[in-house]
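**Q** The next part holds the structures, each set out as structure tokens.
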Structure I
Amino acid sequence: MQGSNVAHRIGYASGVYYDELAPAEGSARPAVVMIHGGGHTGACWLATADGRPGWAHRFAQSGWRVLTPDWPGHGRSQAIDPDTLTGEQVCAGLAALVKQVGPAVLVTHSMGGALGWRVAELAGNVVAIAGIAPGPPGNIQPEGEIVSETETELLVRTPQRTGRMRRAGFTLMDQEFVERKLVGASTKFPRAQIGAYAAMLTATASRLLYERQNTRGSQVRVQNPSGFAGKPILVVTGSEDLDHPRDVDGAVAEWLRAQGAGVEFVWLADRGITGNGHMLMMEDNSDAIADIVIGWLETAV
């Protein structure tokens, strides 16, 4: 680890709020922009479920300048009508921030991964991507099957789950979703902290959740996948992630490889790290997983 002194400030760019952590002595490396998943804000990168410093601190202590934005229309970013907000608009807002920081590395998680592929394309200055249990782009996402629908909600089936979705407004993840999906069978998430963790979650625009399941083919797509050619990309997945079995995230890695990207897929169990669920950056062994990503970056960038 490099110097432990970390400077922390907050900022806004085109209505997007972000926390910035950086070595106090500065950094000549590309900035690392960490994009959160659904139901969260950039705060999920700042602290673990049991209160330890999170990945943003770990990366900054290792010599990287880190920005952790909240999605446009969410958290502390400028409010946007959830019924008009689209994934493409979220990607455009995040890409504007990424462009501002110069050469950048994206570290994405879950639904933030699904958005991140398009963010990289729009920004044009992304030199590497680390997807942590990343959602696939709409290019390869199976279309969610609409089982039934009313004026206010839909019942949608995917290979991993069947669930109801609101058509409008915001959706707040309930306790069952937290326990079954976000924590699930993880042996690394501190169970005593599930209640406190659930209380920190925030509402997500329902329209974005509709898109995330690729309902009626609505998921954000990469328009020119050849832009990934030669780009170093890391995909990291835990062994107990309900919605990210090995074949699902492996298919994302294979698609990227087919576009010419230099892809490394790390199924943590292959490295003797077992028991991790979906929230890798917040679990008990979060530092060890962060160090895998940091070590990869040291050679990739």
Structure II
Amino acid sequence: MPHRLAGRMASNTATVDGRHVDPKKPSVIRRFLMWWFGPPASPWVCVNVSIDMTAAQAYLAGVNASGGTRVSLQHLLCGAVGRTLARWPMANARIHRNRILPQDDVVVAMPVNLLGHAEGGRRELGLAVVAGAGRKSLRALAADTRQTVSNERKGKVDNPLMRRMLRLAESSPGPLLGKALDAVEAARIHPAVDARLHAMAPVTTGLTNPGAALANQPGVLFRGGAVSLPNRLVHVGTFWGVTPIQDEVVPVDGEPRVRPMLPVMLVFDHRLVDGVLAGRVLETFTGILQDPTGAFGPEGAAGAAAAPR
């Protein structure tokens, strides 16, 4: 499916079916949903799809054959998430105290496995925070991510909020840690505190790969998953999960064919995203993976052009 929307940065107004959705001026329905899905209710909705990765695999092979920074599937997914949310900024907004706060940048948080590395005995899991995912080239995203992962595995924590949280955890006895974190979260009700925390970790979405370390097993196919994210410290509008690519029989031109399929889980906050917008988001994301050249150029060196004003 050709992707005609890739490579375009969007302003803080998203277009759905010809109508403008302005995060700063929520509709009556949006205000109702803010109340209906507010705490203690969970606003999270999960959608699962499986995407044919034939074109993506061929693209990555061609990009890496040309030399330079090696681009992995995870880097391509990060870039696809970035381009998608730049196209649909309402899904990239965040919420604080029933206020929708538009974000100018797409910042992707990805967990980093530390087991088996120098830092593994201390904290097991790290975090790569990748800014500019909606505008940087695929090569730049790959270089940034590899550097962050390398730093994390050596014990150098790049993100300032994570550094502070680690110091707090190491200096607080077990029973006191929860109370200390509760105090931080209680203070976040104040806009200035929330803005400060967000400035230290300006994350707008998450991308994880549960099961990626596992080999495909004969007779076993990955299917859907679900998660209800805690609204603590930071809020994101979407969360993405992928598992390993697996061979599946799918219809191609009306005939059964074996294709390398990628199971993808999109979790979205229904206060920001409704079913129509979720469909547009998935359509854009799928289009990028099925035509990555259109989004990133033949060698992964194309950044996103600014959207027309």
Structure III
Amino acid sequence: MSIKPELRSRIASMVESAPVVLFMKGNREAPQCGFSAQVVQILDGLVGTYQTFDVLRDAELRDGIKEFSDWPTIPQLYIKGEFQGGCDIVTEMYESGELHTALGVGRGDTKPPTIHISDAAAEAIRRAGQGDLHLVIDARFKYRMGFGPRQPGQVEAQSNGVTVLMSLDSARRANGLRIDAADTPQGPRISIDNPNEPQVGQIDARELKRLLDTGTPLELIDVRTPAERAQAAIAGAQLLDAALHARLERLPKDTRLVFHCHHGGRSQAAAQEFASLGFSNVSNLVGGIDAWSQTIDPSVPRY
């Protein structure tokens, strides 16, 4: 059955909505099938941001994307508008380095990173499990640790009697990393200090107003939901959607970016994401729009 012209046009717009687009079951934070989860894990290790579309929420899309790409399964990956393949092909591309090239990211090298594990952390790790520790550092500098069998191609690092295994992509983000542990009522709490994490500046409401009043070039980005924005907004702020995300990614890496949300938590995460993409002048509005309402413009409603 041929795809309807209006559906073909809609899918084409989705494919072009971001440089990297994944049609999957579920979403990035909660994949709903093993194949989608595998591709998400690969992409998370390589790029800080990409667009996903959940085919489980749209039966027309689920069938239409298969006709559009002439590919029978989900997930499906597009890079710069070009169809790459499903889970098996994406995995093969990752292992061969072709995916790195398509995404414009380096593979790193096989030199083991220097890491430091404190006595307390080493003891906690030894008590927690048997065997080697696996460490994942994705492109957003989110961390996952666990125990499991050694995988081909992993990089090995040693510290304080602990063996840590990482992929090439995690290893290139790990040099100088420090792992420590502190006792809490719930047991040891592991902490990670990584000097490679992109740095995000903090800006208060008064400084942001000064920049806006003086016409300093910047992009003010609102990462809240459309419903929140309907309640209250800072003049000149742009709501972060797929189109804005794609436009921002194309800007020079020294562009000043200022992110805000309600209180500062979500915008901190968004700012870190763009810093991980190579932007060097990224700030988060401390206290979010709530601080703006209290210190700068009381006509902006609080909620």
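**Q** From I, II, III, which structure was distance in nm of label points 7 Å out along Cα→Cβ at positions 60 and 84 = 2.9 calculated on?
**A** On the way: I: 3.5; II: 1.6; III: 2.9.
That value comes from structure III.
**Q** On percent of Cα pairs over 15 Å apart, for residues 52-99 alone, which of the structures labelled I, II, III is highest?
**A** Numbers: I: 54; II: 59; III: 46.
By percent of Cα pairs over 15 Å apart, for residues 52-99 alone, the leading structure of I, II, III is II.
**Q** Between structures I, II, III, where is relative contact order in percent (Cα under 8 Å, 6 or more apart) highest? Don't skip to the end; give the middle numbers.
**A** Values: I: 19; II: 32; III: 14.
Between I, II, III, the highest calculated value is found for II.
**Q** Given that distance in nm of label points 7 Å out along Cα→Cβ at positions 204 and 220, derived from a single structure, equals 1.8, which label among I, II, III identifies that structure?
**A** Values: I: 1.2; II: 3.7; III: 1.8.
Computed on structure III.
**Q** Work out which structure the value 20.5 belongs to, where Kirkwood radius over Cα pairs in Å was derived from one of I, II, III. Spell out each step's value before the answer.
**A** On the way: I: 19.0; II: 20.5; III: 21.6.
It traces back to II.
Quick note: the coordinates plus some simple rules give every number you see, no bench work behind them. All values derive from a computational prediction rather than experimental measurement. Cβ atoms are built from the backbone, for glycine too; each structure is taken alone.
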